[in-house]
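Structures incoming, each one as structure tokens.
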Structure P
Amino acid sequence: MTEIIKLNSRGRPAYRVTFEARQTVERMKFCGESDITIARALGIDADTMRKHFADELADGYAMRRRELIDVLFDAARAGKVAAVNALDKMNRASRAAPEPNIP
């Protein structure tokens, strides 16, 4: 998952981002893990992770949440009662929550 390459004979090897690492960051962020925990899972420093995975850290929760909602809607359309109930519960909770402040 972690790929490091050496650019020259001096300094630390440069960190190379992989698709799998991007997925890991998004998934772990969705599950509420801290930046430090995610960085440790990747075997890199938290600052390195923030530098290379800024988009995944900022948008990871929203992207994975969208995927989960898509799966629930597909299951509900297929007649899965548990999915219908989960969507109903999410809908009721979202009406109680204030609108997010999006700049």
Structure Q
Amino acid sequence: MAEETRIDVDLARRLFREIGQIATELKTAADGVVHIRSVVPAPWGTDKYGKKFAEKHDPPAQLVLDSAGTASVNLTELYDSGLTSVAEFEVIDRENARFVESSGNS
């Protein structure tokens, strides 16, 4: 077991807040592309060249959009659980400090 654990809680909070901001921006960008695609479903055209382009490029593009949505959800969960973990660490650290002080082991 470690003798001590040190965490820069202010830095950790900043990091998790930045992750939350990235998640929000990623979701906004992906939602914007999805909206554009719903308004203009075949921007490359519907002729034989457009259809050939769509056959080649639409599946990977859809995969990127789906992955961006999943990533934004996962990053939001990391943001939430990270901030919760930092708060829980602070509570445990204060409780342990009180225990050490009250037992005369400081």
Structure R
Amino acid sequence: MPAHPTLYLKRNLFQKYGHYALNLGTAADYDLILRFFYTHKVKAQYLPLLMVKMRMGGVSNKSYKSLYHAFINDYKALINNQLPNPLLILLLKKLSKIKQFFN
């Protein structure tokens, strides 16, 4: 899954597959990435460059309440894009972020 600040997309993809689902709050970018790359199988080009250094903090993880809302909205994004086993995917997503606390 690409980090959202490093993702560059062509305008025609938005016209063809839709825009950000703003009703999903902080998961709007997650939904867009799932829709483009998993649902519609858009091809991507990987650039092995360090372009952005993401840091801890932000709207989605500033409090327990915001973590809960982020979890719910991520779940909705997975359901909207019909990915199998959404709870397992979310668990693995959260587990993959643990290493951020030790860097």
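P, Q, R: which one has distance in nm of label points 7 Å out along Cα→Cβ at positions 78 and 94, as calculated, at 2.9?
Among P, Q, R, the structure yielding 2.9 for distance in nm of label points 7 Å out along Cα→Cβ at positions 78 and 94 is Q.
Any idea which of P, Q, R comes out highest on relative contact order in percent (Cα under 8 Å, 6 or more apart)?
Q
Assuming 1.10 is Cα Rg over 2.2 N^0.38 Å as calculated from a single structure, say which of P, Q, R it is.
Corresponding structure: R.
helix-only ellipticity at 222 nm (-39500 (n - 2.57) for each DSSP H run of 4 or more, over all residues; to 500) computed as -12000: which structure among P, Q, R?
It must be structure R, since only it matches.
Comparing mean count of other Cβ atoms within 10 Å over residues 46-53 across P, Q, R, which structure shows the greatest value?
The maximum falls on structure P.
Consider the structures P, Q, R: one of them gives 2.0 for distance in nm of label points 7 Å out along Cα→Cβ at positions 54 and 86 as calculated from the coordinates. Say which.
Comparing all candidates, it corresponds to R.
Values in this text are rule-based calculations from the coordinates and carry no lab data. What you see is a predicted model; the values in this text were computed from it and never measured. Cβ atoms are built from the backbone, for glycine too; each structure is taken alone.
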